[in-house]
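Asker: See the structures that follow.
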Structure 1
Amino acid sequence: MPAIILTDPFNNDYRKLSPAERKQARKALSFIAVNPKHNSLKIHRIKGTGFWEAYVNKDIRIIFEQNSDTLILHAIGHHDILRKA
């Protein structure tokens, strides 16, 4: 199981989500913690960057870095979060 580091920007973004979105995010985060290759996450590298993207749902994304056995979560939010990362 990888170690997960939540950055301050990630925590700030998380607090901006609605209660329903936070619930979905917690579920995705539990999948990331236990099995980062879970199909529902649709994890893939963001082209031209060192970042990865995981799906919470059709609109919400988690942006993170992967270093050996550590995941550093940088951002969470609606699909346009990719412009911010």
Structure 2
Amino acid sequence: MRVYYDEGMDTLDIWFDEPPDDGFSREIEDGIIVKYDKNERIVGIEILFLSKQEGLPDEIRKEMGRYLEKCRLMFFKILGFFL
């Protein structure tokens, strides 16, 4: 996962995977853009005007939750290798 914040533009970019060569974006709420690969899998999120956003939509919250769970499982798998 890669996270970029542009303070001047007040924009947060979160990539769950490498940016695809073929893909598309969809603004799901004002200032919230979801980035998809050609198979319609979410690969990134862009949040415009971050300091003015009041909360994240459910679609983003769910995707981030899935990704964080995947990271948690990988972490414990790696940790178990060293124990």
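What follows is calculated from the coordinates using simple rules that are stated; it is not laboratory data. Note that the structure is predicted; figures quoted are calculated from it, not measured. Cβ atoms are built from the backbone, for glycine too; each structure is taken alone.
Asker: A value of 10.9 was derived for mean count of other Cβ atoms within 10 Å over residues 4-11; which structure in 1, 2 was it taken from?
Answerer: Value 10.9 for mean count of other Cβ atoms within 10 Å over residues 4-11 corresponds to 2 out of 1, 2.
Asker: Sticking with this one: Given -0.29 as the derived value for log10 I(q)/I(0) by the Debye sum over Cα atoms at q = 0.10 Å⁻¹, which of the supplied structures 1, 2 does it correspond to?
Answerer: 2
Asker: Further question on the same structure: Looking just at relative contact order in percent (Cα under 8 Å, 6 or more apart), which of the labels 1, 2 belongs to the structure with the highest value?
Answerer: With respect to relative contact order in percent (Cα under 8 Å, 6 or more apart), the highest-scoring structure among 1, 2 is 1.
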